[in-house]
Structure I
Amino acid sequence: MNPPDDASALPVLTVSELNRMARRALESQLPLLWVEGEVSNFTRAASGHWYFSLKDADAQVRCVMFRGRNQFAEFTPANGDHVEIRALPSLYEARGEFQLGADTIRRAGAGKLYEAFLKLKARLESEGLFDPARKRPLPGLPRSLGIVTSLQAAALQDVLSAIARRMPGQRVVIYPAPVQGTGAGAQLAAAIDSASTRAECDVLLVCRGGGSLEDLWAFNEEAVVRAIARCTLPVVSGIGHETDFTLADFAADLRAPTPTAAAELATPLRSELLAQLDTQAHQLRRHFVRKQHDVAQQLDFLARRLLHPAEHLQRQHAQLAQWAWRMTQSLRLRILHARTRIELLAPRIVNPVQTLQRQRLHLQNRHNQLQRALASSLNQHQLTLARLTASLSHLDPDQVLARGYSLVQREDGSVVQEAGLLHQGETLQVRFRKGRAEATVSSVLPE
């Protein structure tokens with residue numbers, strides 16, 4: 001069979017170029033993704049890089065995790081571990097092998113657990129179980145400590161050793177409960193509730209050693225978190241290592257990075273208490289000595305002021321005599337002042353008879369002035385009345401008629417002022433000073 005005509009036009013690639021093109025095609029087409037599988041053929045190179053394979057029942061793939069990324073891993077995988085890796089599919093050009101470049105590794109199922117952890121944390125936080133305002137301070141000198149943990153846990157011995165080292169003879173009550181496995185969360189919650197109900201401790205420690213997310217999951221269960229939140233005792237959580245966080249840590253009044261640290265936070269240091277006690281005793285002694293000196297000085301001062309009763313009585317007699325003299329002088333001055341005031345006021349005192357006479361004379365003068373004023377006013381009004389009477393008589397119609405004039409009126413009583421307003425045959429009334437006459441207009445003469 002002959003090759004196609006355009007076969008000569010295809011480029012000829014080297015193996016390196018082909019592998020490089022394949023790597024670029026893989027990295028551009030396949031994004032960063034999570035892959036789950038079982039670890040096999042695990043190898044740690046001298047450079048610190050990890051090389052291993054992930055396999056399932058039907059296939060396997062080569063993987064590499066460089067030292068710059070695996071140093072942040074929480075654990076070192078071993079053959080047979082079921083893990084999840086976040087990796088970028090690629091091609092190792094030197095051998096033409098398909099491989100995954102991992103940047104994160106976790107135990108299989110941890111992602112789902114962490115997602116459940118975040119959801120439960122958000123819900124409980126919205127209810128206020130992690131509110132800082134709910135946190136209670138620890139007592140400075142607890143009489144008794146309670147510990148909720150497993151009797152077989154190594155963390156228990158660490159806690160007891162730390163307590164014994166810091167405060168020998170400290171009373172400790174242990175509330176045993178499993179810290180891992182099925183039903184551990186419910187038993188932990190029951191132990192916390194029992195410690196709260198019995199109320200025989202001042203502080204409650206909830207402890208467990210380190211482990212994976214699955215190992216610590218009992219302390220993420222809702223029953224344990226709510227038991228810590230409703231506990232009547234201050235709760236210190238010491239779960240896992242410093243980088244481990246559980247929901248019990250958020251609900252506790254105080255979180256310690258380790259169980260030993262929890263014991264140290266809840267237990268005062270005996271040597272510090274003794275040193276503090278010595279300091280306070282020294283201060284008390286100094287205060288007592290200073291107070292004793294002050295009292296002694298005050299006693300000396302009061303002793304100097306203390307007098308013999310006879311001397312005290314003599315001083316009181318002298319003081320009484322001085323007060324009597326002051327009182328006598330005061331009375332004399334008041335009498336002298338009163339006499340002076342009387343002498344000043346005496347000339348101003350007038351005999352009532354003289355006052356009455358002056359008032360009568362003044363009243364008589366006023367009476368005479370009133371009489372003269374009334375007479376003058378009466379004369380003035382009489383003159384005015386005479387003048388007005390004379391003026392009024394000149395306006396009296398009867399006076400005019402007495403001088404020979406007459407008053408002509410129509411029948412309706414209106415006065416005739418012009419002859420031109422009369423009509424021939426009209427009846428008129430003529431009024432004289434004495435009597436009236438009736439006339440008829442026979443003719444009207446021009447003016």
Structure II
Amino acid sequence: MPTFQFEAMDSTGAEIKDVIDAATEEDAQATIRQMGYFVTKISVKKARKKAEAGGAKKKRGFVFGGVKSKDLTAFTRQLSILQDAGLPILRSLRILGEQAKPGRLKYSLEDTCEAIEGGDTLSEAMAKSPKAFDRLYVNMIKAGEAGGALEVILQRLADFKERAESLKRKVKSAMIYPVVVVTVAVGILTFIMIKIVPSFQSIFEDFDLELPVLTVYLINVANWCQTYWYLIPGIPVAIWLTIKLIRKFKHGRIGWDQFVIKVPIFGNLIEKNIMARTSRTLGTLIASGVPILEALNITRETAGNAIFEKMFAKISERIREGDAIAAPMKEYSRLSFHPVAAFFWFCFIGGPIGLLIYMMKYRQRVVDDIVVNMVDVGEETGELDTMLYKVADTYDEEVAVLTDGLTKLMEPLLIIFLGGAVGFIVIALFVPLVDLINNLSG
């Protein structure tokens with residue numbers, strides 16, 4: 001007698017998953033209805049196993065990496081809508097899996113559906129696909145299942161990921177403009193140095209002109225570019241690889257991350273961006289019912305900066321000893337001297353001047369007093385998640401203002417840079433050229 005696996009709803013609307021033995025599918029449905037359930041899905045369990053044993057499983061292409069943040073955000077919002085509409089979770093996942101393009105997300109959803117059919121809960125099934133669903137995602141789903149409020153948790157998770165994605169887009173848009181302009185400018189200037197300046201140099205040599213200092217300097221730069229042109233892309237790549245190598249080591253990563261959040265102009269933006277993201281992550285986890293220690297560990301793993309990771313690790317240790325969050329947050333948010341950070345300040349920010357600036361800034365805290373005070377109030381009133389949301393909203397607004405300000409500031413600075421470079425080239429080339437024309441005319 002075949003075994004049927006079914007999904008049904010009882011009189012209260014709760015979802016039921018079970019198996020039943022019956023001669024035919026009609027008999028199975030009749031038996032389930034007699035039990036007081038409304039059948040939403042039924043299939044032959046043994047037939048599925050035979051199909052899998054027979055190799056009926058679809059072939060998958062090879063994929064690299066994980067799921068894009070944008071795709072996961074859209075999936076989370078769609079899943080929350082389907083759950084809010086009352087669809088069974090397995091059916092919702094199958095609908096979204098069929099709509100997804102071939103890739104990591106689609107294959108992970110297929111694996112998740114198979115695991116749920118095998119008896120796993122949604123959080124257990126998602127935990128088996130860590131490249132698609134990270135620890136934060138899985139723990140929030142687990143908290144929603146434990147509290148019987150999966151729809152609410154999915155909506156909260158969708159809101160969280162949409163806010164995070166919006167903030168990421170704002171920061172990226174602020175960085176794209178100067179990077180593109182500088183790259184194009186360097187390409188144009190390199191072309192001038194390699195192709196245009198040598199033509200003028202040959203003219204000056206033919207007429208044996210006495211060149212001014214600016215022209216001599218320009219010709220020397222052009223000769224260097226012709227000889228060592230490969231260093232123009234090579235130096236940035238070498239610097240990037242060196243930083244990647246240094247960050248492979250614990251102290252190297254701490255030093256670089258400390259340098260990044262305190263570097264002039266962009267450091268403040270990066271620091272506030274991390275503070276907004278970690279505050280919203282911690283607030284979302286606490287509001288979803290995740291235990292505080294687990295929430296702090298997840299927030300630490302998703303911080304993306306060694307300084308904040310170290311701070312949250314220290315806070316977790318103090319909470320295990322019975323302390324609250326506010327006091328250790330204030331204590332461990334203060335930076336200390338780090339030789340690797342001093343090395344980066346010396347190399348990238350003007351040698352001794354950069355080192356002097358670092359000595360003046362390294363004792364600054366990465367968490368402002370206003371954040372500590374709001375966390376303290378949240379702990380006393382039992383509304384820590386609300387206060388953390390307010391902190392995140394405040395820093396989101398500051399990041400948006402800083403991003404707009406930097407974008408507006410970079411535009412005139414880049415125009416001045418390009419105008420100065422082109423003006424220097426024009427003056428250096430045309431001053432001796434005008435002298436040559438005057439001599440020929442005389």
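Every number here is computed from the coordinates shown, using simple stated rules; none is lab data. Just so it is clear, the model here is predicted, and its values are computed rather than measured. Cβ atoms are built from the backbone, for glycine too; each structure is taken alone.
Match the computed value 8, 15, 11, 8, 7, 7, 7, 7, 8, 8, 7, 6, 2, 0 of P(r) over Cα pairs in 10 Å bins from 0, in percent, for residues 190-365 alone to one of the structures I, II, and report its label. Working through the options, I get structure I.
Figure out for me which of the structures I, II the number 14.4 belongs to, where mean count of other Cβ atoms within 10 Å over residues 358-365 was derived from the coordinates. This figure was derived from II. Taking 6.1 as the value of distance in nm of label points 7 Å out along Cα→Cβ at positions 22 and 318 derived from one of the structures shown (I, II), identify that structure. Corresponding structure: II. Each of I, II could give helix-only ellipticity at 222 nm (-39500 (n - 2.57) for each DSSP H run of 4 or more, over all residues; to 500), but the derived value -24000 comes from II.
With distance in nm of label points 7 Å out along Cα→Cβ at positions 238 and 342 as the yardstick, tell me which of I, II scores highest.
Values: I: 10.3; II: 2.6.
Result for distance in nm of label points 7 Å out along Cα→Cβ at positions 238 and 342 over I, II: largest is I.
Largest in relative contact order in percent (Cα under 8 Å, 6 or more apart) among the labelled structures I, II is structure II. Taking FRET efficiency 1/(1 + (r/R0)^6) of positions 278 and 390 (r between Cβ atoms, R0 = 35 Å, to 0.05) as the criterion, the top structure among I, II is II, with the largest value. Can you spot which of I, II the value 44 was calculated from, given it is percent of Cα pairs over 39 Å apart? Structure of origin is II.
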